[in-house]
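J.: Input: structures, listed below.
A short reminder: the numbers here are calculations on the coordinates, not readings from a lab. No experiment lies behind these values; they were computed from the predicted model shown. Cβ atoms are built from the backbone, for glycine too; each structure is taken alone.
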Structure P
Amino acid sequence: MYFLIITFGLMLAMRGSRPARLEKPGEGGVRVLRGAADFFLTVSLTLALWTVLVACEATQTTAREYAILGFGIFNYLLSRYQKKTEVFFLAAATVSFVISVKQADLLNGLSLAWAVSAGMALFQTCFLGLRYKLLFSRVPPSIKGWPVLCLLAAFISLTLWSLGRLVF
């Protein structure tokens, strides 16, 4: 689960939404929290639908046979309805499939989905804050690119890894 938090947290921070205006850095935090809530609700709806399909005897074998396709279609439709990006769709489909494989109980799955959503929001908040701070610091312009952002993501990843061992 930790790998999913770091991977999709970085992808959503870089390509998940349009960048906030530089005059108001607080907008980025609100967007991250709203995106985490949308992500949690999307994964929760997918897990609830999965639980209903597996509980019904008539749809149980079909649901298990076409699980990845079902998760993909349902998450694609939800992400299009919410006008989210493809990164959001990919993250929601992957996280809901991994949670459904690991947890058979819906309540445990929802708590794991909440933990992943909160972890991704924490990663994105730290990453966007450090990116904003780097933009307005006295670092030479040649260093402000991808290598430093990837290094910052690695440091945040190491920090969250130590916290993640407590949760997962």
Structure Q
Amino acid sequence: MVRPAIRNTGQKAESLFLELVGTARPSDAPRRGDAIVEVDGHDHYVELKECHASPGKGGTINQVRAIKYITCVIWAPKYAKWFVLSPDQLVSLASTKNRGQHTEIPFESMTIRLANLGDQFHETADDRELEDVVTRAIQRGEAASAAMKELMPQLLDEIDQLKRKYLQLAANAH
């Protein structure tokens, strides 16, 4: 059996999400998110993940990026629900981790274990509730304090500056 490419593992979740959320459409910029949802007259990117672990079996979600400051939606069919994490909840969750997934900075990329995901970091929805819960999560992220909303763009800018510095230093060290 050939394993699908990791970038294609969420295709079922994406298709189902687009079917269930009336204001959703496919992303026009996959690096920014997997879908776009219109809320309050504005477009918002959403990251979509899927998890097929049974309840109590962990359910690890990889490469969750709080630094994007977008809502993350996880389809977990064996739990019979969707897990919805608003942008501010993702940042708060990342701030509880000592390091990220394959990086020292948890905001860049982290794992989430559904079995250990505290209620303060997500809301759940069945198929009928999904659109309302996603809308609330997007609104929650937008309503977060200016300080919270500015953290991730600031971090991304600092990481970019640091990257450029060390690319130049490494090039000059030859």
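J.: Which one of P, Q has volume of the Cα convex hull per residue in Å³, as calculated from the coordinates, equal to 150?
T.: Details: P: 109; Q: 150.
Considering all the candidates, the number was obtained from Q.
J.: If you don't mind, another one. Looking at structures P, Q, which one was helix-only ellipticity at 222 nm (-39500 (n - 2.57) for each DSSP H run of 4 or more, over all residues; to 500) calculated from, given that it came out as -27500?
T.: Details: P: -27500; Q: -11000.
The value was obtained from structure P.
J.: If relative contact order in percent (Cα under 8 Å, 6 or more apart) computes to 36, which of P, Q did it come from? Can you show the working numbers first?
T.: Working: P: 36; Q: 19.
Checking each candidate, the match is P.
J.: Can you spot which of P, Q the value 5.7 was calculated from, given it is mean projected area of the Cα convex hull in nm², for residues 28-99 alone? Don't jump to the answer; show the numbers that get you there.
T.: On the way: P: 4.7; Q: 5.7.
Derived from the structure labelled Q.
J.: When distance in nm of label points 7 Å out along Cα→Cβ at positions 36 and 132 is calculated for each of the structures P, Q, which structure yields the highest value?
T.: Working: P: 1.5; Q: 2.7.
Once distance in nm of label points 7 Å out along Cα→Cβ at positions 36 and 132 is tallied for P, Q, the winner is Q.
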